[in-house]
Structure formats: C-alpha cells, structure tokens
Structure P
Amino acid sequence: MKYKKILFVCTGNTCRSPMAEAAMKQELKRRKIRWYKISSAGLTANEGSPMSENSVRALREAHIPFAEKFASKRLTEKMIKEAHAVVCMTIAQQESLAGFLNVTSFPALCGKEIPDPYGQGIDVYRVTLRSIRECLPRVIEICCPPMEEGETDT
C-alpha cells in the first residue's frame, strides 16, 4: 500500500516542525494508525542543521521519541506536491504557500498559531510542545481520515 504523507512546516525546521513531527508520529502509533508517513521542513531552513537543544529537551521530558540524527530540510515544491497535507505553524506561513490546495495551518485547523520559541528558554519550548500536542487530535481528524475502502494497512 502507498503511504500518505503529512508534512509539518515552520521557519527553520529546528524547533516547532520537528517537535510536531515527533509528537504526531507518537500519537499515530498510539492510535494504531499506520498508513501515514510524517515529516517536517522549513521555509528558510539551513539544510542539515540539528534540532534545537531545547526542542530535544522538551521532547525527552515528554517521553516522545525522535530521530537522534535529525537534520533540517528546506521545503521544496516537490515535498508539497507529494504530501497529502502540509500543516504550517502560522497563517503567514500558510499564506506564503497559497498556491497549493493541500496546505493548511494550526490556526486554520485548531484556532491557534504555534509561536516560534527559537532562542527562548526551555519553558517556552515546553509550552510550544504542549500547544502542538493539544492540537493533534484535530489535525488527525482533518488530515488523517480513515482508510478508504479497498486500502489496506499492511
């Protein structure tokens, strides 16, 4: 079967979108939803940068597994076109990708933006991760519908 791709997008792909990627993977696993591939990218990412230390710390504290060798990726048109859904952290990010019908955002789905914690203390990263996790049920409801008839999860 072909997996559908969900792509989380932020600015640099070192804070919010990697946390959203990791949290979504954990939540889909918990729900036994296996037919989605989750990834992340940044609008202005420096290719290959590691996840921010505070993002790593917040994920570890929340017992959310993540790729230890995470490397940031810059968003490409190909990534967008291959994705079932692209979920941006802010309305401005969503608007910058307005030509694509599969692009949405946390504000459009959940009614709140996910502010950039970059350069701030660990408490801000914890709040950011909590906000992302609070929104995931709605993101899953809208972006990860049940398999269609004839699809299998094998």
Structure Q
Amino acid sequence: MATLDPIVEFREDHRKVRDLLLDIAGAAEKGDLPKARESLGNLDKMVGPHFRYEEEALYPTLRTFLGKYVDQLISEHDGAIATAKTAAALLAKPSLSAEERKTAADAARALLVHVSNCDGLNILAERLSGQELDRLAQHYEGSRKAGVPLIKWADTIRGR
C-alpha cells in the first residue's frame, strides 16, 4: 500500500511549482542570475517526477472523465518543456540584457497558467476509487524515487 495521498501531494507540488516560477520571474527581472538559476534547477528536479507521474499514470486514469482533453494537457507539457529549455539556455549565459531578463520572467509567468489549470484536476481525482488512488500513489512514489529531472526525462525517457 502506498504511503502518500496523491491528491494532497499533487496540490502541494503545484504550490511549490508556483513559488519556484514566481522566484524565477522575480530574480530574472532583478538580474539576480544565481537565484534564478538555483530556482530553475530546483524546478527541473521537482517537475520531472511530477510530469512523469501525470503523463504515465494520472492523465491515462483521468481520460475516463476528460477524453481527448488529456491530449491537450500533454501538449501543454510539450510547451512547458520547450519553455524550460529556453529558460535554461538563457540563464546559462553569464549575463542577460534587460530584454532577455524580461523574456525569462515572462516565460516563467506564462507557465503559471498550466499550473493553475492542472491543479483543478484534483476535483476529478476525488471521484476515483480507493484502488485507483492507491495505484496513482504508488506511481507517484516511483516517479519521485527515480528522481529524473524534467529536461533529462523529456530527452531520454518520455519518448515524445
């Protein structure tokens, strides 16, 4: 039996992602590249297992309720991954122009829409059986245990 509640963990992950995205945006705007890089690194480590859980377990389970809309959620992940790669490339530079700082901040803020929309999936997850929730919890734990960061997961495991 799993030791975590996937509904609670999902919501907590989204809160952490929200805060990291806001940290990246604020640090980028101020030109605090070390802080922006640190926050992006933390985001990469956290979101890899989260996206993996969503795509490999949660989204297929919720297809019963959402049908083809699940494909839209996966497409949103495509955009989030592309944005993360762009931000990583920008923040790897030794310094950023004012325009580049704004681009990095805007990218981080744009991802907040997905975080907000995705968090609403919990209302559907509450309708799942205890057995389905336990299976999701086990997958969540497995994704976290594997600990594959987002960009590495996207480039090596995701297969998309």
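Quick notes on this one:
- Structure from which -12000 was derived, helix-only ellipticity at 222 nm (-39500 (n - 2.57) for each DSSP H run of 4 or more, over all residues; to 500), options P, Q: P
- Comparison of P, Q by relative contact order in percent (Cα under 8 Å, 6 or more apart) - largest value held by: Q
- Source structure of the calculated read-out (mean count of other Cβ atoms within 10 Å over residues 24-31, 19.9) within P, Q: Q.
- Origin of the derived value 3.1 (distance in nm of label points 7 Å out along Cα→Cβ at positions 32 and 112; candidates P, Q): P
- Read-out FRET efficiency 1/(1 + (r/R0)^6) of positions 80 and 120 (r between Cβ atoms, R0 = 25 Å, to 0.05), computed value 0.30, structure in P, Q: P
- Comparison of P, Q by distance in nm of label points 7 Å out along Cα→Cβ at positions 40 and 144 - largest value held by: Q
No lab work stands behind these numbers, since they all come straight from the coordinates. In this text, all values refer to a predicted model and were calculated from it rather than measured experimentally. Cβ atoms are built from the backbone, for glycine too; each structure is taken alone.
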